[in-house]
1. From P, Q, which structure was distance in nm of label points 7 Å out along Cα→Cβ at positions 23 and 111 = 4.8 calculated on?
2. When mean count of other Cβ atoms within 10 Å over residues 103-110 is compared over structures P, Q, which one is greatest?
3. On Kirkwood radius over Cα pairs in Å, which of the structures labelled P, Q is highest?
4. Kindly point out which one of P, Q the value 14 was derived from, the read-out being relative contact order in percent (Cα under 8 Å, 6 or more apart).
5. Comparing structures P, Q by FRET efficiency 1/(1 + (r/R0)^6) of positions 63 and 127 (r between Cβ atoms, R0 = 41 Å, to 0.05), which one has the largest value?
6. Assuming 2.6 is distance in nm of label points 7 Å out along Cα→Cβ at positions 39 and 87 as calculated from a single structure, say which of P, Q it is.
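Every read-out reported here was derived from the displayed coordinates using simple, explicitly stated rules and does not represent laboratory data. Since the model is a prediction, treat every value here as computed from it, not as a measurement. Cβ atoms are built from the backbone, for glycine too; each structure is taken alone.
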Structure P
Amino acid sequence: MKDLLMTPEQRQDHFETWHASIYVYLDELRAAVPAEVTLDYSLDSLKPLEAWLLDRYPDIAAARADMAGMINNAGAYIGETIRKTAGRGTWRLDDDEESIFHGFPILVDFRDGDSCSPITLASAATDRRRGDYLYSVASHLVSG
């Protein structure tokens, strides 16, 4: 998703296309994970998703090389899980040039004043290699 060579207008257009395609990404993720990984938008579903990500990506370099692939799709699922668990939330493009998530889709308004970059969370899980990183972060984000 992130391409700093785009103009702000091009990034916004790209984000809008990304957002309109979110259910395609979720379907692609469902088709890729093993049948025993239940993607039901529960916080508990983030643990087997993370296990699958850790099996698929041996390190963060491998994950970063696939940011437009399954990392993107996992990020869409993580964001939708946070949004649905919190009962609110809005996807938007981070257009703050000072932000480390500049150019990425972020989730906002799921809790007062908070935002997160679910795609970045997916790649960070491959670096932390804890097995419960996604669950832990998402639980904290939705519980406050």
Structure Q
Amino acid sequence: MGISMVTFWIIATIILIVVEALTMGLTTIWFAFGTAAATIVALLGGSLPIQILSFVVVSAIMLVFTRKIVVEKLKTGKEDTNIDTIIGKIGVVRREIKSYEPGTVYVWGQEWSAISQNPGEVISIGKKVKILRIDGVKLIVEDNEKLEKEN
């Protein structure tokens, strides 16, 4: 006795879901919906051509009409990079940050070009600064002593 079509479609659905869970590529999940539809058709006594048609149609509809929406919804925004981890850290000025002119700040073993958060402010060599954000390849910093006095 051969495998029933209901069993076949259930196994196919499980395999597609497992593959999707392992890859997280949003590729096989749409076909899992198709196999689930074909399972329902098989349970209702539909013929094999109707089962295959339901599989193809439901898979295509899910792929065409929902993939873009799901992919957009799964995007949670900007992903932090290793560079973003220096925001909030303290660095040391190695080249004076002058009024409207970048200087150099040493932080976590690297030298960065840096400008002051406060235009017109001069921050001398040796001063500790807090990294507020990154703009392109420049750190935006503020004199840490000044920050500590304000708090």
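1. Q
2. P
3. Q
4. Q
5. By FRET efficiency 1/(1 + (r/R0)^6) of positions 63 and 127 (r between Cβ atoms, R0 = 41 Å, to 0.05), the leading structure of P, Q is P.
6. Matching structure: P.
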